[in-house]
Structures are given as C-alpha cells and as structure tokens.
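Bear in mind these aren't lab numbers, they're just calculated from the coordinates by the rules spelled out. Note that the structure is predicted; figures quoted are calculated from it, not measured. Cβ atoms are built from the backbone, for glycine too; each structure is taken alone.
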Structure P
Amino acid sequence: MKTISIKTTGILLLMTALLSSACKKFVTVPLPDTKISSSAIFSDTTSLKAALNGVYASLSTYNSGSSNDFTYGALLSDEMTSTLTTLYITASNSTYGLNDDFGFFSYYYAAIYNANYILAGIDDASAIPAAFASQVKGECYFLRAFSYFKLTNYYGTVPLVLTPDVTASATLGNSTVADIYKSIIADLQNAVTLLSDTYAAGTRTRANKATANTLLAKAYLYTNDFTDAAAAASAVINSGIYSLVTDLNSVFYSTSNETIWQLWNSYGYTLAANGYVPSNTASLYFVVRPDLVNSFETGDLRKSAWIKEGTGAAAGSYYPYKWKLKATTAGTAEYLIQFRLAEVYLIRAEAYAHNNDVTDGLADLSAVRNRAGLTTPPDITTTEQLLDAVAAERRKELMFEGSNRWYDLVRTNQAVNVLPALKPGFDSHLMLLAFPASAINTNPNLVQNPGYN
C-alpha cells in the first residue's frame, strides 16, 4: 500500500476526510490503496494529539447535530415523538426497516477505525514520551469500547474489528454479543489502568479514569456482573472529584461538577437544544410522551426544570428542556453530556439491588431523589421493589440522554411489554436495528438481524 506524507497541521483534516470517504467503507469494502503515514502521526505529541482529536471528532460530528444518538434513542423508546422528518416519524412509530439508517453504524465504526490505527502504532512510536503515550492509549481503548457499547446495543451481533487492517475487516462476520462485551470490558480495564484522574482538557471533554470506570460499571451491569458493577461505580463516586449539582437548571452546563464526560462542540451550545426548544412554544418540534410527563411525582423539581409546557395550540404538551442554550452565550456553555454522576449512583443502586443489598441501594437511589426534591420511598424493603424504583428513577433522571431509556427497555426485555401500546406495530425483532443495506450488500459474511429479510 502507498503511504501518504502529510504535515502535522494537516493530520486532523486528513483524519476527518477519512471519516467522510474511506472510513465509510470500514467493515463493508476494502479501502483504496492508501494509508496515513505512521511516521507523520507518531512523529511528535502535537501530531498524535491531532490524530486523537480525530477519534473524538468521529463522535462529536454525529452527536452535535439535531439528528443525533440522543434524539433517535428518545424517539425509538417511549420518551418523545416528532413529525419533523421521515426518519423521526419512522423512529417514533417503530416502522423502521431495511432502508432506514439512523447513522449509528458508520459513525461509530469510523471512531473504531481511527482508534485501532493509533493503538496499532503507538507502542513503536519512540518519539512520543511514555506518559503521553499511555494517556493516548487509554483514551483510544475507552473510545473503542464506547463505540462498541453503542453498536451492540443498537444492532446486537456486530463485527468485532480490533485492527486497522480494513481489507481484512471488510468481510468479517457477526461476533456474538458475549464476545463484544468481553472486548469492551477488556478495553475499559486497560483504559482504567492507563488513564489518570485528571482531564487532559479542562472542559471534561477527554476521557479520564472515571470516564472509563463509568462505562465499565455500565458494561458490568448490562452483563449481570453486579459485584464488579458496584465496585466500578464506587470508584467514581468515591473519587471525590464529582458531586450532584443542586441547581437542576445548571446540571448540563459545561462547567457542571456532575459531568464525567461530555462531547465538545465549537458553538458552546448543543444543536439538539435548537431542535428540542422551539422558537414558538405554540408549535413544538419534539413532544414528550404523556405517560412520561405523568410519571413525575408531586414536588419533583425535574418536571419544571427539564421539561416545559407549550403555549397556545400546544398547551398541555411538553418539550425537552434539559439543554436550554440556543445560541452562544458569554460565560456559559452547554455540551452534550455522555456520563454524569447521577447515572453512576443509579447504576450502583441497581447493582446493589441485584446483590440483595437493599439498604445501600436505597441510599444511592435517595441521593438522586433528594436532589430532585423528593424523599426516600418509605415502603421499599425487597429487591424487587428496589429494582422497580430504580427503573422508574432512571426513566425520569436520564430521559433523553444517551439512549439510556431505549437500552433499558431492550436489556430488561420490557420493550415488548411497554412499546406496543404506544406503537401498534412494535414486536420483538424491532429491539435490534437492521444493519444498513450498504453493509449487507458489500459484506457476504454479515448476517442481517432477524425480521428484516
């Protein structure tokens, strides 16, 4: 294969170019006979940092738009509806099929490709100081694990690609979900070892040890390893770095001390907020489903802080209001938060419940409820009651965030019980999305998910 020489200042641009052209073919067809010169990327810390930024850009580019992971996850679940675009309607009604591509597959594999490339070459990069190399490796392990976590929770048995050899990966078949989680957990364990407690960027937009431990706790929870889930969550909670923010209106500011990891954007506001928060509150773009609105207890401060009622013709309907900024605001910014402390408390509460530790699980649940102005439920004495309470709390605390509700419905097999009443055509095969037609058509070894033939 040919090697392209590039200047240090052009590395990030070239990485981005790969995302829009060659990386789209990752897992589906071989790349053209070119590759980024390892000598350029690994020649100094500035070049390597630019390449690492390319991995983050793979995620930020997709998730900075109004058509993002958060939006589609909320529409796929029972959180909100929209009639703005065909794909929004398709997701809201669960009428998606072979030709409906929400973008998850290509964008997350683009991040995986770039992470794989850096991981494959960094150990031989003699010009890179050891401490810096360890940080970059840790971040790449985390970013690869994060991307696979997303992919397997949307598609199930995705191809597991752990090298930058795109020609070989083009015909990889489906890997089992168990093997994918095994890889995710191994990557995160490596990341926890390599990363430090501090952030490489002050805005918490780069992964640190707690970022990796948060996803590790989540991966353990999803694979029913409740003891390790509680331990990983405890490592975050006990780090002393994070705290629940008292003012619910500032939880999603870029400076929030509750934030564990967020995706940077150049605007200082999320384009998701521009989509969710209407300029005319009498005409809503996204509508919170009534069942979610009605699930809030009396006195729950989240109802007034995180959803808003429309006016005029939209009176009685609500729209998401977690992210409030619609323009650049001096001294204040909002980024799309991926992990925050409240979720970690709820992960540990669920893990404790499964381990029959109702007392400690209830304490974690109460930490989140108390911040919302609610008291500790007095009648929770059994594991089953605590699990139900945690599920209800996750629905309200994490609504519209990171596709958490969609993942919860699928992983607990509740989607088939909850969604048919809202989406009459919903059945069990819709708990996994169809692989994009482009991937199926170019990879003879990739087997389409059941129900999409």
Structure Q
Amino acid sequence: MALAPTVTVESTLREEVREELRKVMDLDALVEPDAVEAERIREVVRGLVDAASHRAVAIGDSPIVDRDGLTQRLVDEILGLGPLQPLLDDPAIEEIIVNGPHRVFAIQHGRKRLTDVFFEDDAELLRIVRRAVGRLGRRLDETSPLVDARLPDGSRLNAVIPPLTSRWTHVTVRKFLLRARTLDDLVALGTLSPEAAAFLEAAVQAGLNMLISGGTGSGKTTCLNALGASIAGGEERLVIIEETGELQLESMLPDCVALQSRLPNIEGIGAFPIRSLVKNALRMRPTRIVVGEVRGAEALDMLSAMNSGHDGSMCTIHANGPRQALSKLRMYAMMADESLPAEAVTEMIAEALNLVVHLRLEPASDRRVVTNVYEVTGLEGDTVAGTDLFTWSDGALRWSGIRPRFASQLQGGAFPWDRMQAESVPTQRELERNERRLER
C-alpha cells in the first residue's frame, strides 16, 4: 500500500531529472563522466528531490522520507545501472544475474543468492541496459537481440532479449576482482602452499612458459596476475593482451604494455580481435607475452611466440584439468586459417610449454585452490606427455617428489629440493589416517 506513492513520485522525478539534465548536457554521450559532470548531475537531482518533497508538504502530503536514498537511486540510473549499481559497487559481489525485472541474483564468495533488488517492469530494465550499451557504441533491439559489452569499470555485461528469450530481458554482469596481487597473497588465501609458491616464483624468473587452466571463477586471472608480479629485472618488457583489462601488472612492472581487444561497433566494423593484437605484440620487442585468455585461433600465434624466443610467456584457458587444457590448446590452434596438421601443432605444444598450473573452486569451502602443477615433458607418440610435480592431497598442495627436467634452471640449480622432500613426507598421523580411510 505504501509503496505505490513512492514509486509514482520516483517515476515522475525520473522524467523531470532527465528533462532538466538534457538542458545542460548530452546524456547519451556520458560514457564515463568526470568528477565535475558527476557532481553537476548530483546537484540537479538533489535540487529536484528537495523541490518534490516541499511540493508534497505544500499540498498536505507526507514529505519524502529517504531523500538521500531516492537521490542516489536517480543518480545511479543516470550514471550507472540503476537498481543494479549498489550490487556493482559492492566489492564482495563477483557476478550479477538478472532473470527479468523481479529476479536478481548475486554471486558472492562463489555462492548465489536472491537479492531484494527489482525493477518496476521489463521495460525499465531494458531501458537501463540499452542506455548503458548505447554509450559504448552497441545496440540492443529486435534486429540485434544479443549484446556483449565492457562497462567503463571493466566489468563485462551480456544481455539477451526476445525473440532470443521466451519473455524477459536477461542480463549477466561479470565483475573482475583481483583478491591477490602476489604469490604470497595466494599463500595467505590458501590457494597455494608456500613450497609451491616458491617453486612457481623460481619458474617464472627462470623464464618457463606456463599455461594456467581452470573452470569459470576458479581464479585463473588472479593466479596469472600473481605469477606476472614475480617477473624481475629491468630488462624485461612485458606485453599483456586481454579482452577486458583485468591484470594490474602495468602498474607493478617498470616496462609493461597492456593491450585490449575491441568489439565491433554498432555498424559491425572496427573490431580488433586477440589474434591481431598477439601478432602486433611481436613487433613491440617484448621479452614475454601474456594473453589473458586463449579461446580461439590466437592459440597458434601464442605457441609461435613461445617457440621464438619469448621465454616466460603465459596465458590462461578454460579446462577441467592439465591434460584437457593441452588438448583444448591444440584444438584452438588448429582452428587457425593456416590449417596446420594435428601432428605439427602437437609438436609445437610439446616444445613451447613447460608447465600447466590448474585451479579449481572448492565447493565445500568456497576456496580457490591450485590442484596441479603439471610439467610438460615432451612427446609420447602423437600425444603431449607430462607429469604432476605438485598435486592436491588431503586438503593441501604437495610436492610429488619428482624433480622437473628443468630443475637446473631454477635459482641456478640451488632450489631447496631436499627441504621440500622433507616437508612433503606425510606425518605418522597422516599415514594412520590414510590407512583407516583405506580400511573403510
């Protein structure tokens, strides 16, 4: 009962705000307003809300109780994603899922929950999404019922509308959160063991080529960022290539260039895919190349770079394990126009890669963990061979006891293998627990 007047006032104010702002600025051109423009918008909205409250009192109605809240909602609709903006601003929320106007979910710490956020109707939801993507040169209508866009804060927005959906507008906003900047941070979070972190840091500094694999939300990008932060030496020149700028290495390393691919504009032209940027990166004199995610023909260019003197290059890939990661990498490389035979691509992978670091999200604890550090050892027949150097066992990442073939490259061959051997030996209590588990 009490909601209807508030919604009516808010709807009326929404139109008044837009009309007033159109007199002083071009709202459709506000892709990423600066501080001055944002403050001007806030002043206009605040003034109109105060005036509406005074009018209500003058005619005998109740004043607007939560003027600050109403002001913020109206500002969010102009500058952001309306009712979704508080979720977007919450640093703990990783992803926002909108199934129509009345079902908005948030994923936090790996778990999904239904929020109390809602839209008046599907038209309001569609209007907000259209405005957000329109500022970025994209469109969402019956002729283009699907859109994929990068928001100014780096989040990725995907929206689908009828006729591709049965009824409602569906929106997914993937936020990019880096909870760890270094390998030490990953150890503190329980993602890595101290021994594995020391090993991977030595491997990065030794210039080993790495593939980071895992499922969606497993922490691949965070791990890649932490590995990149271990690059040492002023002579290193790193070129990063991403679809959306997530890595923070440009601010951490002295000579680092970050490139981003570009989607086609509203006319369907002007796209710069990952593969074009990888080819261009080779002309920028890099010592290492990092690709945020490989999922297409750019895999062939990445393998070529790893095989042509760019030691220490890294990339991520979606996979359920190290062996599947290698298999998918081969499949992607074979998608390239060059149409290389499978044998040639397999040989390139065996020669280019040294390590596969695999992560997963533990459902029970909502913790992202490294479960495998896998060494690529070469070819066995027509397949890429390898072995686990570190594996997940009894809730911890442990050294398997196998020395890698490149052991002499790690810290001049002085890597503390003997200490790691002692720490990786199970305790008597662990042995007894394992025996009881086998008996059961």
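In this comparison of P, Q, the computed figure 14.5 for mean count of other Cβ atoms within 10 Å over residues 86-93 is attributed to Q.
Please state which of the structures P, Q yields -11500 when helix-only ellipticity at 222 nm (-39500 (n - 2.57) for each DSSP H run of 4 or more, over all residues; to 500) is computed from it. Computing helix-only ellipticity at 222 nm (-39500 (n - 2.57) for each DSSP H run of 4 or more, over all residues; to 500) on every structure in P, Q gives -11500 only for Q.
State the single structure among P, Q that was used to calculate relative contact order in percent (Cα under 8 Å, 6 or more apart), giving 19. Let's see the in-between values first.
Working: P: 19; Q: 11.
So the calculation was done on P.
Look at mean projected area of the Cα convex hull in nm² for each of P, Q: the largest one is in Q. Can you tell which of P, Q yields 2.6 when distance in nm of label points 7 Å out along Cα→Cβ at positions 286 and 358 is derived from it? The value was obtained from structure Q. Output the label of whichever structure in P, Q has the greatest value of distance in nm of label points 7 Å out along Cα→Cβ at positions 46 and 350. Structure Q gives the largest value of distance in nm of label points 7 Å out along Cα→Cβ at positions 46 and 350 among P, Q.
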